Structure 1
């Protein structure tokens, strides 16, 4: 995951080169929970110039929608007090989103309650309730979502518990995406025994060369 809000152009060019050279990286998610910079779309254009891999915009808000992307990932927040936020943000750019492939995933926040993603999506903690996790999983299947996204939250100090990932893996055929708190190759490899994709963001911002190890 690349958050254009957090990268300077000189580092962005370097990490894009690492990404292009790594055959283990299938595509790039671009987005963030909170946008601080007015240069978001300018940096996105630079990413399009540097990257040879598909760019999938993670549609955290309507401001982040741009037709530069190859596709859109639309996170449907499951454990939230505010479903209206999702619908309103999607509605604002429905015409633009409809022109590119769009994939809706069931988005489960399981982890630190102090990350930006938790606060923005008004999520509530379900990390100790496996029945609720599985109920949301079945809901995602009923709704024919494209994937299930298990998220510990951007900048989280902890990853999602491996037993939770195993539980989800045993109960669904939906592709599983896992993100948040990933900082070492061994943890990533363990998670990939049960998930289809992992998302690494904050740690790469601090250590761009980590992309070479993936």
Structure 2
């Protein structure tokens, strides 16, 4: 069962402005990555469903998070259908992210008051997602659409909350473009949790990067 409601998760996304995301098959390594992000100030983190037995890895990481990292909201991305969402909800996922707009996910998540963020790539898809109760729309792949797309969408729909994933870098130039265009938060994977950091187990560096990026986002938003 999720510990946090969809409203609590949405507010945390808006407050921090960033959702780090990663996948790794090693649960112990995953725990260290989550803790490093937590120590850097991240409150919302996405574990991506991308490998065999990924749900078992998530279960171990989430148990660790609930016991040791108060306030961390761990969710799951790359969820393709309602069955997979139900599995992760049973394991305590606090939110569900999908690469595309799947209406079956809306029914499963809304029934449990869990935030779901579908990947959308048009105004029509965004509008339908919001009709289905979506609080934060995922723009995916973000790099393909760019900040200009967000700015254009928020002209006629200033109420829309958008989270681009892909095409976002932890630099002032990249983040300024996205936040000035009007995004609520950004999803950041390998640009933040890089292969080098994982290979070298450089968790202190990850903590610093998360802390610096969050500070940069706060500066830009203010």
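Here is how the numbers come out for the structure above:
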{"item": "When distance in nm of label points 7 Å out along Cα→Cβ at positions 8 and 168 is computed for each of 1, 2, the largest belongs to", "result": "1"}
{"item": "Computed -10500 for helix-only ellipticity at 222 nm (-39500 (n - 2.57) for each DSSP H run of 4 or more, over all residues; to 500) - originating structure among 1, 2", "result": "1"}
{"item": "Ranking 1, 2 by mean count of other Cβ atoms within 10 Å over residues 96-103, the structure that comes out highest", "result": "2"}
{"item": "FRET efficiency 1/(1 + (r/R0)^6) of positions 16 and 128 (r between Cβ atoms, R0 = 41 Å, to 0.05) from the coordinates reads 0.55; which among 1, 2", "result": "1"}
{"item": "For mean count of other Cβ atoms within 10 Å over residues 144-151 computed as 16.8, the structure of 1, 2 it came from", "result": "2"}
{"item": "Ranking 1, 2 by relative contact order in percent (Cα under 8 Å, 6 or more apart), the structure that comes out highest", "result": "2"}
{"item": "Structures 1, 2, by distance in nm of label points 7 Å out along Cα→Cβ at positions 32 and 192: label with the highest value", "result": "1"}
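Bear in mind that the values in this text are calculations on the coordinates, not laboratory data. Worth saying up front: this structure is predicted, and the values here are computed from it rather than measured. Cβ atoms are built from the backbone, for glycine too; each structure is taken alone.
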